[in-house]
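Next come the structures, one after another.
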Structure 1
Amino acid sequence: MRIIVNAISANTGGIVTYTSNLIEYVSSSDIETIVYVPEWFDRSQFGDLDVEVISVKTKFFGPVHRFLWEQFVWRRIIKNSGADVVFSSANYGVLFPHVPQVLLVQGEIYLNPVYRERVLPNLSWRERVSAFLRRNLMLVSARHSRAVIFPSQVALDSALDYDSRLAENASVNHLGVNPRFKKTDATRRWCEDDTIRLLYVSVYYPHKDPCTLADATLHLNESGTSVATRITMEAHDFEAWDTAKHELEHLSDPKFSAYLKMGRIDHEELSNALADYDAFVFPSMAETFGFPMVEAMQAGIPLIVSDIPVHREICGDAALYFNLADSDDLAARVLELHGDAALRTRIVNAGKRRAEDMYTWPNHVEGLLSVCRQTIDRDKFLILINALHARSGGGVTYLRNMLPLLAQDDQLDVHVCLHEDQRDILPSTLPDVHYHFQKYTRGFWRVLMREQVDIPLLARHLGANATFSPANYGPFLTRNHFVLVRNAISVGFVERRPIKLAYWMLLYLATLTSLLTSKRAIAVSEYAKRGIEGAYWKLSTTPLIVVPHGVDEYFLDPHENTSRELFLLAVSDIYVQKNFLGLLRAIIELRRQFPEIRLKIAGRPVDLEYFEVLKRLIAEADLSSNVEFLGHVETDELRELYRTCGVFVFPSTVETFGNPLVEAMACGAPIASSNSAAMPEVLGDAAEFFDPNDVDDMCATISGLISDQDQRERLSAAARDRAARYSWQETKRQTLEVIMGKTG
């Protein structure tokens, strides 16, 4: 692949850093790259790298001049370069380019609604005209690009406010921490010289709001708290703006001189400089990303930032937030941080995790290069995955395992549609996946209705070869639609509550409609297939193919664990069909034989009404010392529970597969399971079975395993052997055979 890069806007700030880092990264790849930079860009540092860096000697007199230059001169350069794709990190691009164009919008703050409301009205008429031109030149460039990348969801949403059609080819790819940013072991003890030292790293723009930080600093000192603040802006930064004079005059007031220092910190020295400060403050009124914040996170410096949507997206729980342009509230947050060491530690730890998990430079560039490859590789099979219904349980487990595998498949171009509130539930930053986030207030009916419109439109705009809904139902009018039948319709026969019955009736009808309109359907077990065929009296002629789920290799444990404890473990989110009420009644009986018996239940109380019934029974039977609800547990803790439990109990009455069963088998847990639904099919000879509706039978089976160590060891070995049959790689292979038309 040969890429030509338009970096002619690399004049100051983050775009210079970005361009330098990009040049260094691609130089070590097998991608042939040509980068065009402004004349004053320092090319000497790249002389030994396998990247051609070319200076543009033209001096641009504004955005229109540059845009016109791109339409004529830059177009000719692209045509003569022999490039396969053009990447523009400069917000603007060529209209009707000769080759696919990928546009990165990382500096166009003029789209931001807060900027429009709080900053733009205070600018001069020339600056407002410039903002108008920049905004619209970016939008028209985006419409003519094969793909548009935004560094944050907030930036993308701001663009969609102007042109909703950008959703067709736009995606979010968070920027990464500068790879030149060196971690330092040096740390400053909080307020070690009896002065709180604050740092704000930024060049000046009208939305950066340095005066709020200066005023907060003065307020704190006047009220008896010693604070020294460094703002990395210089006087000449302000001179480029017609309306910045009053801010510079304010910051130059002698009343700040003892507490406020202005002046640039060389970016190469920033990692060391951060270690000299207690907290990092970012009072900006609008941003598209905010590079310095993630660098402060990685450096382990607590953050105090203005409360705007993009800061919430980037920082999450790794910052304290203050009201926009409110110096008193900012001062209060500084004092809050000053008085709470535990809070400082929590913010620092959260920031380090967030920087390492979400904001790595390789992750960003590989995502960018993946988009470039996909724009020129039209031979790939484009699959749109409708993930809107994956909120808990098996649906989340399925996508957490399948999405990374699908992303790694060279024959696929993977697009995923999900709601914005699923970011922390599902893998939402995979570099080889395009994400399309839905932004509206979630509700069962709203999602159901919106997906009937949004998914078909998105599939059509993308030219998707197939749309896959890993839920019982999906959009009814999408071409080449495939569904995964995951939920058992027969749960409706267990329910007695009117609202729940109505839900299952709706699920029944939605599943039938999806089956009637789908090209093929996947069942997770033979039991699920028989259930669907029986429930619909074979009304649907859609081929129904069985593809079992897999098990995460993380759970596979080839070694026998001899240190098991004699506690019972049950794993499932809490629903009525999981039959925890029957299990608790069995515990009441078993306690007579085993007074110290313990049951641990790992899973979220999704059905709160049913959960209250369980808690009432525990209170009435005085089971509080015998039964423990663990709630949701992370993967590491869950594996340890599987590996150390004496008996894994699965009392469910209705189940199409049962992911916890294969996880427990992989960890060698002795299993006592319900003999209904898909459980015998999944477990084979790796479990002792009981009638889930017969408490006495459940008690006898569990009691027998507790009392018979030899049988537990036999089941443990059998479980590990059977778990080897289940593989997510095999699930992916069989699923693609169904979707790509190689089977069925």
Structure 2
Amino acid sequence: MKKLSIAILSALFVTACTSTKQAEKTAEPQTTTKVNKGIDRSVRPTPGPAPTVKITKPEEFKLANGLHVMVVENHKLPSVSFYLSMDNPPLLQGDKKGVSQMLSAIMGNGTSKISKDDFNEELEFYGANANVYASGASATTLTRYFPKVFDLVISAALDPRLSKTEFEKEKEKALENIRISEKNVQKVANDLRSALAFGKDHPYGEFTTEKTLQNVTFNDVKNYYNKYFSPENAYLVVVGDVTLAEVKKLVEKDLASWKPKGIKKVNYAKPQNLPNVQIDFIDMPNAVQTEIAALNVVDLKIKDKDYFAAVLANKILGGGADARLFANLREAHGWTYGAYSGISPDKEIGNFTATAAVRNAVTDSAVVEMMNEIKKIGKEPVTQEELDRAKATYIGSFVMNAQKPSVVANQALQIQVQGLPADFYENFIKNISAVTLEEVQAAAKKYFGAENSRIVVVGKAEDVLPGLEKLGYPINFYNRLGEKTGNPLKNQVAIPAGLTAQKVLADYVQAIGGAQKVKNIKSVKAAFTLEGAAPQPLEGEVLYYAPNLEKTVLKMNGAVIVTTIFDGKVEKTSGMMGNSEKSGKDVAEKSAKKGIVPQAFYTDKEAKLVGTATIDGKLAYKVEVPVGDLKTYEYYDAKSKLLVQNSVSVDTPQGPMEIITSYKDYKSVDGVKFAFVVTQEVAGQKIVTTMKNMEVNKGVSLADFK
């Protein structure tokens, strides 16, 4: 019964509610095409002349408060888009990191004179798509509604309704997301890459934690708005079926009274790269694959002469499925679902990052191959074919997107905030086309950091660290908050002499009631609530009958939505979305069960004590148990002897996925203890099963499983 986990319950619900009937495709009629026999299809066509794109230059004016307004007229469609953004200097939020996030979360809920509901209803009436946030606002609407939507959205930006109730609700939601993401390897990797590259004392390196967000108050949010929502660094770009005169009239009416706040730039220490390559390792015991990244900071601005060479070098190295990293780590070795790189120019300080999520067993090999590719592109010229393909991709994307309102607005904005020449985008294709092989190599050598990369590895230490130590790079160790720690393998508590898996399991069985009582359990019936698997809580009932029969019924608003019955050989599921059956290998885990509390029936060969771990700050013993084809780890509290956690890795189309199940709130039922709160975490989602009541050896018969 200790295996009572919402892995079963949630899987039933998700399977039942997401299965859909795939539509059959109709075969298209065959067409006959004449083939020009004079064409040699083995020869890649030579590039044609570079296309020309007409770039519409904005008309501009500036208000006395510093607001810079740009208008790009385009009368092809009866719609207008506008974008208000603030180019404030970077700001370190420190121990209140998350205050701007909270401001964004509660803006856009009306004005001091318009309620949240009325505001949203009015936007819906006009068919407008609008957003208001800590650094600006944006909206798209039909031309005839533009003046009204502009007034409404600008009012929500300059006179926002900031509700303490909304703040508390959004803060709790954000805190819950942080708690869930603590075991999300990808999220931890993203946070730590920035923190280690830029430093946590730089605005680009800090990240929101539960502690910093807890520090944020409603007054902090209001003060942040009053201090930093200011026109002196603000830009308003209007694109679409509108004239300069119309925009100017609206802007002067709605924005001229916006008072500047006198924002001053704070100078921070410039982040520095390492003198030599090193590995920064973060231990994530739940990781089933490893996040690796080679990164460094770069002093690259869009206006720099080698900007185009740098982005082309990055495209060739890791800019997509046709790039070198992908070809090596994915296509040649099959170590990952994808390997990529990116270079981010910035007028303050930018960064270059190459990344991949790889299987634990090949982490060290993947690091070697990633570094080999970074070194190679800086030492040897790329091929002309690679360069031509990269140029064609950039030019094609530029041409395809040139007339999109958001792109036009962004180009106008970038010219101002990045200090670009007025003809930067007019000459974009020409400048991309002019880049040479030598320039690409020089940019790669300069920016990709082959000799001073910071290799950030987030993974399971016991699986990947021994291999990394053999690479010869210095290794530093950090926790998930970016604080230096010691080698996690050396910090592990050793297994006490003489302790075996059989002893750990026997202690557990004794702790919950003793072997005799546990083995005499013939049936269990429990009612529960399930939260997190659906927009609203579900109710259900689960029945167990020894040795391995199971029945689960899930209800929503009193109506049965899915029923699953396993009769020892076949699992049948029926519900609102249809019926299905599983047997054989698909139900091997359930078929293998020898009793309702499986730990009482494990043999010496089935369980292995493999180490210790810290669970919720307490020492636990880690026992490996094969369940069907899956390798499962069970963690038993060293003091209470109770099962506190279970973890298993399953393969999915998105790659390996770790399912972690926690057991808490043990209560005695007829002399045997059961966990009444079971929490499952998978892919960033937390699902909680809470037992309402439970009966042992009563109310269940074989007839229930027919």
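Since every read-out is calculated from the coordinates, none of them should be taken as a lab result. Only a predicted model underlies this, so the values are computations on that prediction, with no experimental measurement involved. Cβ atoms are built from the backbone, for glycine too; each structure is taken alone.
Just checking, which of 1, 2 has the largest value of distance in nm of label points 7 Å out along Cα→Cβ at positions 519 and 639? Display every interim value, and only then the final one.
On the way: 1: 3.7; 2: 3.2.
If we compare distance in nm of label points 7 Å out along Cα→Cβ at positions 519 and 639 over 1, 2, the biggest value is for 1.
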query: Suppose you compute mean count of other Cβ atoms within 10 Å over residues 303-310 for every structure in 1, 2: which one lands on 18.0?
result: 2
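Matching task: -12500 is the computed value of helix-only ellipticity at 222 nm (-39500 (n - 2.57) for each DSSP H run of 4 or more, over all residues; to 500). Pick the structure from 1, 2. Let's see the in-between values first.
Details: 1: -12500; 2: -9000.
Checking each candidate, the match is 1.
Between 1, 2, which one scores greatest on relative contact order in percent (Cα under 8 Å, 6 or more apart)?
Details: 1: 8; 2: 15.
Largest one: structure 2.
Using the calculated result 29.8 for Kirkwood radius over Cα pairs in Å, pick out the matching structure from 1, 2.
2
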task: Consider the structures 1, 2: one of them gives 1.1 for distance in nm of label points 7 Å out along Cα→Cβ at positions 359 and 631 as calculated from the coordinates. Say which.
output: 2
- request: Identify which of structures 1, 2 gives the largest calculated value of distance in nm of label points 7 Å out along Cα→Cβ at positions 103 and 391.
  value: 2
query: When FRET efficiency 1/(1 + (r/R0)^6) of positions 167 and 223 (r between Cβ atoms, R0 = 41 Å, to 0.05) is calculated for each of the structures 1, 2, which structure yields the highest value?
result: 2
